[in-house]
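Q: The data blocks that follow each hold one structure.
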Structure I
Amino acid sequence: MSDTRLKVMEAIARQKTVEALYNGKLIKLAPHLLFERRGELFVSALNLSKTWRTAEERRLGQFKLAGLGAPDVLDEGFEPLPSYQPAVPHSGDTLLLAI
């Protein structure tokens, strides 16, 4: 099991934020859900590094685990988005872990 997968699973289970490199940028994520799509692992997470115009605009994005570099589980917790439902984004996806 990869180090990235273990760290994301820990962050989901403990509702902790994760810092990682993604597309060459350091981002902070609030991971809500880990799923598999066509043999690849993804995490549905709120990108806390993104500037949102309003709190209502915030939504989960899907991040490919293979693209997350040098992940670090932070001691900072988070609350799930109010609209969050523990369901995969597409019908063919497989849920692995959710808060």
Structure II
Amino acid sequence: MPALAAARDIAIIILALASIAVMVLLAVLIFQTIRLTRMLREEILPMLQAMQETLGTVRGTATFMGDHVVQPVVKASSYAHGVRSALRALFSGQSAR
């Protein structure tokens, strides 16, 4: 019987130490979660906002370039090609007669 009581006492001590270890690890986990949340709020969120501002600037620049540079160049190129095709048709038609 005394051996059984000693084994019981040892098992209780081991379970108590394991419970303490689990509580310490749980506290560390909660602390790390709080740090991660703070980091996300203080560091990642401003970076995302800066990226959104940059994306808006790039979008505005692309729209400006498309409206004021690309479209006029495309129109001028198409008019030039049309004039060239018309002249080619006119002159090739006269030389064939």
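Laboratory data are not the source of any read-out in this text; all were calculated from the coordinates shown. Keep in mind it's a predicted model, so treat the numbers as computed, not measured. Cβ atoms are built from the backbone, for glycine too; each structure is taken alone.
Q: Match the computed value 15.2 of mean count of other Cβ atoms within 10 Å over residues 33-40 to one of the structures I, II, and report its label. Walk me through the numbers before you get to the answer.
A: Details: I: 15.2; II: 10.4.
The read-out comes from structure I.
Q: If log10 I(q)/I(0) by the Debye sum over Cα atoms at q = 0.18 Å⁻¹, for residues 17-72 alone comes out at -0.73 when worked out from the coordinates, which of I, II was used?
A: Derived from the structure labelled II.
Q: Work out the source of 6.2 here, i.e. which of I, II gives that when mean projected area of the Cα convex hull in nm² is computed. Can you show the working numbers first?
A: Working: I: 6.2; II: 14.8.
It must be structure I, since only it matches.
Q: Could you figure out which one of I, II the value -31000 for helix-only ellipticity at 222 nm (-39500 (n - 2.57) for each DSSP H run of 4 or more, over all residues; to 500) was computed from? Don't jump to the answer; show the numbers that get you there.
A: Working: I: -4000; II: -31000.
Source structure for this number: II.
Q: Out of I, II, which has the highest value for distance in nm of label points 7 Å out along Cα→Cβ at positions 9 and 89?
A: Once distance in nm of label points 7 Å out along Cα→Cβ at positions 9 and 89 is worked out for each structure, II has the highest.
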